[in-house]
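Participant: The following blocks contain the structures, represented as structure tokens.
None of the figures in this text is laboratory data; all of them are computed from the coordinates on show. Only a predicted model underlies this, so the values are computations on that prediction, with no experimental measurement involved. Cβ atoms are built from the backbone, for glycine too; each structure is taken alone.
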Structure I
Amino acid sequence: MHQLPNILTILRIIMTPLFIYFLFWGNGHGYTLALAIFLLAGLTDIIDGKLARALGVESRLGKILDPLADKILVLSALISFITLDLVYGWIVALIVLRDIVITVIRFVLEYRDMPMATSNSAKGKTALQIVAIVFTLSYLSLKAYELTWLTGLIEQSHAILILMLITMAVTLYTGIDYMVANRTSIRALVRLN
């Protein structure tokens, strides 16, 4: 029972290739299944954290695996959207760069047992990324089922582009916020190397 949160986290990583498979399957059913898998994976993210706290089994492995699983799923979706011509590559590149840099710093600080401040704005960033991905997946499903009046409205308003630009801006802001909040630990880490 005490391993259940980590099992759910690993399940989320395993769901990522399945999500990508259905996303590139290409018809309405594929997009809808990709959306369902993404939402299910998001649900496991909520459950594993609450379960770990409720059972008192928060582990070092879980602290590393949980954000890694989130990054794998979210970044896989965003990179896939470039291939599907839904978002500009430079937008995703900036999001990916920020997430890689912060994840590496987090892992190194965790490994060295150094104090690490978490940012509340980072939770908002993750939520916004998920909203942007769910919105884009919903658009793909609607388009595949030929609901053109609705997809036309989304296209004319540039809703996906605007949402992705906002997501990018918030993601970059939280990266800066994280670096500032952890500047003492980061300086100490640099001096160690």
Structure II
Amino acid sequence: MSAQADILRDYFFGWQCRLRQQAVRKNDGRPSEGMRADLYVKVSDKNLGPINTGLALAETDDGDAEKVTDEFRHICKKTHDPNLRHQAALKLLSSAYYQHPKTFLHALMATFALDSELAALLVEQRECQLHFSQYQQSFQLHCGVEKLADTDPVYQAVYWHNKMFNPVLPATVEILRFTPDWENSTAQPPVTRA
């Protein structure tokens, strides 16, 4: 990957982490505009979004990502009170969770209903464009799309993260991974350093 693509990737994930940190610290965890993506596929010239996107920690040798997923699951199973879950999630995520952008996978995830026609279209197309914009900064990411198995650790991390904020999330959902092609993605204004 080129140095410019590396800079774009690092800047984007730093930007996403700042937006998410602000959401959990100042906006009660509600997704901001820049956490939602307008979605485009080749077979349609219409915006099929917005979709809420999520991040997941990359797995390390010490198993930190798995430990965090276990904590998400514990918060959800410890109480059925959605307010207690919500407060515990905010406490966990507002501390140091988003402090280190390089600890996250270089991909975005989104959750869909099991019978989602949009998810089926994305899996069939296997690629899309995600457009993010907030605070006079925008990104157009060309992404490969894949469906995650429910046994995938990333699926589990995203599912339990979302369950902390959405107590009516069904037991079975579809979670798609969007992996940007940084060489063919752009930012406005252009990014010159991470």
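Participant: Between I, II, which one scores greatest on distance in nm of label points 7 Å out along Cα→Cβ at positions 111 and 151?
Facilitator: By distance in nm of label points 7 Å out along Cα→Cβ at positions 111 and 151, the leading structure of I, II is I.
Participant: Work out the source of -12000 here, i.e. which of I, II gives that when helix-only ellipticity at 222 nm (-39500 (n - 2.57) for each DSSP H run of 4 or more, over all residues; to 500) is computed.
Facilitator: Values: I: -29500; II: -12000.
The structure behind it is II.
Participant: To test your reading of the models, identify which of I, II gives 2.2 for distance in nm of label points 7 Å out along Cα→Cβ at positions 23 and 79 when calculated.
Facilitator: Details: I: 1.0; II: 2.2.
Matching structure: II.
Participant: From I, II, which structure was semi-axes √(5λ) of the Cα gyration tensor in Å, for residues 103-158 alone = 22, 16, 11 calculated on?
Facilitator: On the way: I: 40, 11, 7; II: 22, 16, 11.
It was calculated from structure II.
Participant: Right, next: Comparing I, II, where is Rg/Rh (Cα atoms, Kirkwood Rh), for residues 31-94 alone highest?
Facilitator: Numbers: I: 1.09; II: 1.13.
Largest calculated value belongs to II.
Participant: Next up: Taking Cα extents along the principal axes in Å, for residues 7-54 alone from the coordinates of each of I, II, which one would give 41, 15, 7? Kindly include the intermediate steps, with their values, before the conclusion.
Facilitator: Details: I: 41, 15, 7; II: 39, 28, 12.
This figure was derived from I.
Participant: When relative contact order in percent (Cα under 8 Å, 6 or more apart) is calculated for each of the structures I, II, which structure yields the highest value?
Facilitator: Numbers: I: 26; II: 31.
Result for relative contact order in percent (Cα under 8 Å, 6 or more apart) over I, II: largest is II.
Participant: Suppose Cα extents along the principal axes in Å works out to 56, 38, 24; of I, II, which structure was it derived from? Spell out each step's value before the answer.
Facilitator: Working: I: 56, 38, 24; II: 44, 37, 33.
That value comes from structure I.
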